[in-house]
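Got some structures for you, see below.
What follows draws every value from the coordinates through simple rules; no lab data is involved. Bear in mind that the values here come from a model prediction, so they are computed numbers and not experimental data. Cβ atoms are built from the backbone, for glycine too; each structure is taken alone.
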Structure 1
């Protein structure tokens, strides 16, 4: 291990203002990969003192910025984002500032994954190489002479994925994980059952561009040497691109190695997770499969946002004062620092803080909630054209063609609800379909249809079909949505959904021979007196209700597709004595 300590500049830096001294280190793995790390430790630390460590590892900690000149030159507009710096990345300065992390007696370590920043090697999209990086970085941080031996992980997006890799790999010393808006199965970031997402071609190129960004000219010679050796795998950039963009088979060995739902099953490292129901970057696909299969202490925020941090104020979410930093520090203080529940009462925080579509928050013991009950409806048969014009609700960055037929497809619509209902959980669907051609596209969407015909999207999925008759069970997205008396439920089986996916329609017909869908609803009322305070109303929800998540149905479509046998939930009732929907706390030793 090589290390050097940087001399402070005359002007105080952000990390000095937070009470930190900065140094760099290099971690050499068994395969020869050298990882670069920036280390922030309390500046006033007594000789020989040991501190707990919070670690972030990902592709965004390059001193040249999180996108850098390579990304800008390639025309890639995603900037997650960084300013260039002669010091450590400021990607999570908000976290260090907001928690007073260093002054609270922690060290903070930022590590470049292989191929990024000052690390050598070839990026491999959360595969075996990057999984080895996570394990090596955590064990290195736990084993340093200044480390107390307990490490927490912190991240959002890609560096939240590495947190879940930590859960899967269980490196020695890993004590807790905070993972905001991660991906749970890397395949599902680019595809849904063979249908490409809009980002399936651009994303692999984006990360090749980020990996190609050199370090700052003012960085250490070792950083620059490492940066220039990013492509240790011959042909690394193009091979990394093709690994992802040319393989739509979820069952391939490549994608199965990157299925963190499978890899983390049954593991017990404490996890604090966030997931937006309306998220369209790292989608809510598999979120609850992973969360619910873990056996250890866990907490979560699930709500109506897109791709944001728990403390994000840019969209109006959780503006100060807010509970995010307080909650995660109680979590870290208990599980990483080892403070008692009297000192760090993480057990007083909700097990799951859930936001529904009216903007209110409540505590749940789990999600889907304990009393979430499924009601199964048989779908109406029919057929649809696998066409470019079969558009669905449009997301923010997708326009609508003049030829689009919004809502075209096979509808099954309920009569008006006789009482309010609360949709909460993940629908499941089974379809018997016949496709005239191979690679036809299928989508299933669930809607809350208002009396004026405005239909709000609650859940969706897609599937690439083989030729001929087949029975499929595509996974659907979950949601937590209040449905008013007089509204209807609608299920649409259709083609392109081109606001969300990037299908290649066959211009042939697909027949829905038969099918069923099970929709989840709460059995018991949630009194307003039990709502949580201190949480805010996201901009994403405002936009969704303002049209980003809706389409409009004609009266003839509604009347012609209404099925009087649609199975609706009964009216909710008060919870029985002893029912605890909102348990607080996951205790601990």
Structure 2
């Protein structure tokens, strides 16, 4: 027979196979009365447009009779459906690890044939633990299937064999993508909240904030925020608390304390509370901040200032959620998440004996360093806009800068000579001063010039106090041998080093302008070699 030009034969349709757990409660029933109620497993065979070729039904030995009833009833409503029973045993159906392992064993042992069959995983029966495990195994493709969800009819008539409704969910397709997009949108909202809505441009800072957002949502472990004074540790701690409260992770208050303000009995009392008469001046009981933070977040800024006794008690409170108020013989309990802040190098504190190594190990699981303003020149403009908006909100009047004033201020603010020792706190003060003096709330070149002069005088005063730094470091003999050119340059380099916490930070400030034109960015090594020409150890002049 000549078949030239005939269309190729159509491929045979794929057989539909459902994998599901016996519903020991929803599928139960006996006698004719069982047909009076909706049963999820039986309902799958009642949909004419969803013809099932085979049903793989998992059940325990103690429910074998009910499983045989399901075979009979599915044969009644869908005679073309073959039902295969599989023994599925777990000692504890609410043990996640055990249930997941048993279902994984089933998936690995099943002979899937995706070229001839398409698979559906029924997730309307079984315990919630089993349903979650089935979802995870389907998402990971250990079960190469789509999810099948069945639902009872909105109104069930007595005696009617109603099928209800069903829904097929393909985790690889658009519906799941839309769900994933919602999660991504929540992630962006959380990240935007941590950054106070500021469109920051510094790649490293943005990466740190993305990681912090994930940690805030997923962990209740202590978080350590480090960075110089004025870098925004307190504000970030409050935004962390707000985000956790929005997600329903905390119900208690945000409690904060600057540990640098405490000394002696006052430190113990403020943190752990006291009983009346515990020490001179203790005229009444005091609950303490740890107790006040129960169910919420406790932020201890400058935690490195705590004494050894307070550190020891804090460590126990973090690990055991228990502590002993001053003068009391009865322990108190408090379940809080700890946020800690420090502008000091706590590892150096461990080395010199001022900070406990075991406490640092406990709070150093998640550490996020906030760089100073001078380290993020690309973020100065969006932060300027943020400060202008904040000033307008607080003052109740619009605050703007004309173009000339804006360009002048930004040129000064991002210059390598702008050290911003007060960081974002200092930027805020500068904007407040300019906005206060600006007529009609519009900052002009005149206000900017006055503020630039003020800041240069402040920073210059610091420089005058240390202008003989070269002599102090290399000695008067070697300093006298330097040309004026070299001495002036070295003086400025040493000043930047003294205002930085590391050679890397000092290097970024000193070589910032050429950063984008270089393939190598090892600024700390470059700076170390420069200082070595004068016999200076770079590590000895940083932060001095």
Structure 3
């Protein structure tokens, strides 16, 4: 979203000031109303001449719409990454001394283009373990070494490792100046070479192109112009585009290098050549109007992005056969009458995705995050929720540790479309969420006179949101009151209106009621009698991209999970 569009959407009074900035009447930080806050019209970088507060459009947005209602599963389990863990200086010094006495390792570094000054500046070292020699690359944060990356040197195969249970911040993060253009690379050697060429404001992701966590997002999202100098291969391109989408594509530039990476570039070309590349670098933003040629370019780029990226599937093979992989921008509506297991179905999906390393968000307004957590623990431990003990919680922690599963929530006073959408944007960009589940749409539709129109608008807004964020989203809907012996149909959703038309896929869950309407003695004496059959029909009631169909799952309410039906 462009800064001007954002300000208009929030009702912020502003006017042009010069050719490249806006001036705002009111500073949201100090309250001054005399036009002292200036904002760049493209990057969103702002500065108040009254109070001195400065930052990016993200900083400004966070002030207007605080979005801190997303909790990682690990936080609920009290398993956050330990902070303050450092590497002893004696150990770093020993590695440095070992490297200084090894001519072969030094020659290898010189061949990569690094000078002695750069080697000393970044405190590179050497660890010898028998025949294996490891280059040591210290990661510094707050002036202290918080981790070390080990890189195997030839003739050993190129491999990497880091210290477990230590932070993995951006490499060179202590030198990051958020007020200047920043360069982000895929590896430490690229960053060291860039710094050697006087591009001091360069950092790199610690574990490759596909790794960009919240701890890397936070220091970069408040920067202005960002050059993503990733490797010129498929994985590097996908990684750069992912980072651009999360930081804001309008301010992220993608330099096209004639070499594999910046390290190789400066072995063959000059700084003047690099400046020429930067001059023609284009942003990752996408135009609103495209020619057919540009559309083909975007299609090729999208196909390239998807290569090597694990598709998002439901995980139950028979369900996947009738739905297929979920595409970016899809809205999947999931409907069922109460107590069938819609939330559990969605939670199972999010849990399975997180186990495969795919971040997902379940924004549930029907139950708090801790109740959802109990259901995950119940599934892991195969113990009914009512019977969970402290031992079960403790035993589940190692299994659930580090899972990228996020749970959203909102209080009654925050329950509106704007707040919910901002929270979803926040989670998607900060945590790299690739699937969003919202439970459920009717919480956001409160109008008594215009309920159908309001529901239709919210559905279209969800579609635009998921398209903007380039993720698929599942929106849970409740049907109108109906006979539980009947399966909800295409227009069964409450205030359905435009729901079937706007949904890319409409999925209905159905479980047959047990027994009859007559009350027997067993109903008074046996609390274990289920209300619905365990067999669950999963029917693709409508789909833009497939012929639909049905699958059968088995619901185990004692451990809160759906399984593929046997036989």
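Numbers at a glance
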read-out	value
Read-out mean count of other Cβ atoms within 10 Å over residues 126-133, computed value 13.5, structure in 1, 2, 3	3
If Kirkwood radius over Cα pairs in Å, for residues 94-213 alone is computed and equals 18.0, the structure in 1, 2, 3	2
With P(r) over Cα pairs in 20 Å bins from 0, in percent derived as 16, 32, 28, 19, 5, 0, matching label from 1, 2, 3	2
Structure from which -10000 was derived, helix-only ellipticity at 222 nm (-39500 (n - 2.57) for each DSSP H run of 4 or more, over all residues; to 500), options 1, 2, 3	3
Structure responsible for 11.4, with mean count of other Cβ atoms within 10 Å over residues 30-37 calculated and labels 1, 2, 3 on offer	2
